[in-house]
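Multiple structures follow.
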Structure P
Amino acid sequence: MSVASVVLGRDEKLLVGYAALAHGLIHVMELTYAAILPFLLLEFGEGLFVMGVVATFFSLAFGLGALPAGVLADRIGSKRLMEICLWGGVLGSVGVALSPSIYLLTVFISLLGLMLGLYHPAGLSLISKAVNPKVVGRGMAVHGIGGSLGTAVAPVMAAGIAVLYDWRVAYLVPAALSLGAVLAIRRIPARALSGGSPAGAGEDKTAPANSGRILLLPLAVVFIVFTTNGFIYRGMITFLPLHLKDNVGFTVGGIDEAAMAGAFTTFALLAAILGQWLGGSLGDRIPREVVLLIQAVSQVAFLALMGLVAGLPLVVVAAMMAMAYFMSQPLTTGLIADYAPRRLQGRMFGIAFFMAFGLGSLAAALSGWVAEVSGTSAVFVYLAGVGTATIVSALALIWMARQRGWRRVVH
């Protein structure tokens, strides 16, 4: 049977769908800070560097949460961990909304980041263990599309709420939505958690052991890709709304500039959905390492252009950049599923997302400094330079894959 003829089963679709819903909400809560940054600058009277440092605390906590999450996903089960994560998102968002000072804002946004950081190892290990390996790339893509929808909706939703009501309400709304997501996650049938087995209630404990040997060197290179791409993500996502606000140069119908920037950001990030699907679909048909190289080259080109154009062309280039960047997500998560035995995948996803969001968190403060000194255009030029490391890593993965005859871990 060809890969193209294999499709997600009914239980797999349900599981991936609920996980995609949770994934979207995680990114709504994550991206709200960047979307309302102009309002926070006015509220607390701080500069871009200080607000970038606050974003760094959030992102570092986001990354640190992934480390215990990887172990917990393998021990207590991904579904239970996802519920804990969503409850933590509710509490953290409410705390941010009630913060009266920059100091308490930093404390609660760090707590929010820590709780949201539990999600990715849980959600991705759930999919990698329960979905047919022949279509795991498409499962990852659908899950990623849910996250991309959340990423795209967050700027216009948060900025719109902040304009109409208050920036604090922009945090209370996703907190309320997360309560509904907890109820949705509980509806995932037990049989779906272990690929259709009736005994799936403890999916991570009852999954068959994998005797395959972990491919350590390729995994190490994938972790480098997670780090560089995480650095790009944090710098890009923190300053994209502000960059569009300052450089697009027009509004429609007298709409507030901050709200218009949120709308432009949402438009640009909607292209991430196409990128997710392209990355997942192509990665199931041709070697993921090859597709990653194409993605990395495209990403660098569009990031550089982001710093060089303005007006409406900037919105178009931002959309192309988002499409190119988000192609990487189903590719890199699929590569972990390729290189790591089933019994270790939660831990490997934990390490990967610590590298992406933990070490990548440094980009927020550094990008804030660059923006304060040279403007937001310079941020995207230096991020393009960081992206060259992904190109080199993709070339290394292709070479190693050829050396071993393109063999994967056998699950």
Structure Q
Amino acid sequence: MKIYNSLTDKLEEFKTLKPGEVTMYVCGPTVYNYVHIGNMRPVLTFDMVSNYFKYLGYNVRYASNFTDINPKIITAAKELGITEREVADKFIKAYLDDLQSYNCNEITYRPKVIDNLDAIYDFITKLIEKDYAYVVDGDVYFRVTKIKNYGILSNQNIEELESGARVEVDEKKEDPLDFALWRKTTEGEQFSSPWGLGIPGWHTECVVMINNLFGSKIDIHGGGVDLKFPHHENEIAQSMALNNNTIANYWMHNGHINIDGTKMSKSLNNFVLAKDFIKMHNPNEVKLALFKTHYRLPFNISEDLFKEAKILNDKIFNALKQANLYLKLNNEPTGILQKDPNINAIMDEDFNTPNLITYLTDLIKELNIKIRNKDKISSTYDKITLINNILGLKYDLYTITDEDLSLYNKWLEYKENKNFEEADKIRHNLESKGVL
């Protein structure tokens, strides 16, 4: 299996730190507002990645955090007239509701910053002791220039960065590139630290939570491409300082979601909230549309794309409903096929979901032909089920009873005898149940 490693900018053979286990961390939301559909791309992408590893037989330990201490939460608390904790709790619940609406699978860990403060204090203290960090008037900063290969992930060198690339202006810093590990605050939520009242820096939180849950190194660290710099770069810098590693063996980044060719973002006010988007498109349609574009490429939302996704979703559902009855009528067992070499060949090339959807479409055609020809369909049906599980597609198929089969046979009998009035009554009954 090969994964495109953002750290080395090349496809690499995937090898786990521990046999049979994948450890994966994906940066989660800052919970100060509802998430937009752009924020859902890493969620759906790494849900798919996790599903595929499970299909391969790995034990997947997957974590995604909540940034529940942040200046944006302080601002939201003022605007909403509630406490910072109430803001965080409100939008954590809203986010989890979104995940449920999009049929995302449960993951292993959902750590919060507020539950890791003591570990953050210890981590920062060690950086200060090793001279990688310094204290100025209640703030703590990381010395970027002490990291020889700073910029390794974003492919930028320190000279280029210092010439003005996304650098915070702060006279307290020894160097413009130095970033905050701890910030002194005078308003809103404050926590007592060895350096005074304040809140932790964003870049430190993820490193600490990874170390707490998995140890100093994991297999995969993921997130949106916009997090490459400075967030992920600064995570690597801190891990290099304390653990002499890049946190993860493989860094994976999904592309932006665009609307009319422009990146979706709250700052541009061109976003659609995830909770509103799912009212327009069901989760299967969203995933079929999204996964027709490779995860590393920008995804452009268009009406035509979602029309195609709806048509394909309907074809899949109708074929599965037909197969559901056919399997029952012919007493064919399913769930026997556990692997499909074609799926492996496609997905082992850096999770090639566009080709997987093409293969799924071919299998749906094959299923329909086999039903018409009265052939055995269980193998084809199982392959479709395996793909649906990987992509996170869920179809609510009716469980057909013996009574339903008796009605179905009666319907066929009425049709054959040209008793169309009675046949129609039974057909309506079977359709309302989802048998036909």
Structure R
Amino acid sequence: MGNSLRKNKPFITLMTAQAISGLGDWLSIVAIITLVGLKWEATPMQMSLIILSLALPMALLGPITGTIADRMERKTLMVFSDVVRGVLILLLTVATNVWMVYGCLFLTGIFSSVFIPAKNGKLKELVADENIKGAMSLSSTIDSGTKVIGPLVSGILVSLIGTYNVFYLDSATFILSAILIFFLPKAVKEVEVEKRDGPSFKEEIKVGFTFIKKSSFLLYGLFLLGVSLLILQLSDSQLIVLLRELSDVSPDLFGYLVTSAGIGMLLTGIYLSKKTDYNAFVYMCFGVLGIGAGFGPMAILTHYDLSLSIIWVPLLGLIAGASAGFVFIPFQAATQEKTPVHMTGRVFGVVNSTTTTATIIGPLAGGALATVIGIIPSFIVTSSLLIVLFIISIAVKNKVEEEPDVTESQPGTQGATPL
């Protein structure tokens, strides 16, 4: 992280709030799965609906909530979203059936879909254009870090203090995040954001789509991101099933695999936060190839039931995780760099909607594919599709122009806050 970012106190405050709320997200997920899966003995379909309840609002409402994040003061939206999510997590302590859990999680997903584009827009306000790639890489690194640390901490806390106390703690993380965000500066506005003769809300929703279509990088990059994530989810959701094929499988092997993949993404994020002068699309292409190179050998070695799986499974997970970081982080960083501050909510609303839709469809399709052709062939198919996607992406690389960045604020919009 550059010296200018280290000295940017509002940015550090925002990243701290993101880390706290991100850690809280994972605390509640593990606690909810423990409550519903073990205590209430939910069916497999009921367990699937747990994740769907959180993801569906982001897939459906991304463009709408992104537009809201551009029309309203982002700091206010983030504080309100954190407080409401804190209250919703508290309500889980009095839930008596899975339908109450679904309702709380669905509402939590709605306010999360507001928070994310507002946070990305606020980051754009707080950071100078020349530091935006490093800032976005650091933000992605924090996301990866909480995914590694959160489940581990949550599992320990559930054992030590119980599920309901974890809910109380998770609610407190949202409130603490809201308090930190409250001290961020408001956006500098030259004139009021909304005017009576301005575009309608419906017209503004289309702006994010239109802006992406006009940029060859955003258009091709979002396509590559969405398709690769969809293909990745075909097998990613079935990793535990693949590991069951090994004769010497350790009960902790899946945990080691997930942790190593998270560490891989974390290392990529740290690397990219320091090296900001790169071609984002080229990194994305080779990231796709790396994921395929991780999944293919994993299936082949499992087929031959190679011994010492405690070594090669986490190693391949590390490769796949690091490669996934090269797909996701450069795209998000470059998108933040290329998008004007007054449009970040709408553009990232479309991006979040696309990625969340892929994470919903992918596991469902992956389960069907593994059922029809078998678990090992399905991993081979996933690896092959990712390699084909890499070849296609490299072939169209020259069409993905590195357009001049369009990051200046426009009058009447949320402008950049001076550092």
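Please treat every number below as a calculation from the coordinates, not as lab data. Keep in mind that what you see is a predicted model, and the values were worked out from it rather than measured. Cβ atoms are built from the backbone, for glycine too; each structure is taken alone.
Once Kirkwood radius over Cα pairs in Å is computed for every structure in P, Q, R, the highest value turns out to be that of Q. Supply the structure label, taken from P, Q, R, corresponding to FRET efficiency 1/(1 + (r/R0)^6) of positions 73 and 353 (r between Cβ atoms, R0 = 25 Å, to 0.05) with the calculated value 1.00. Label of the originating structure: P.
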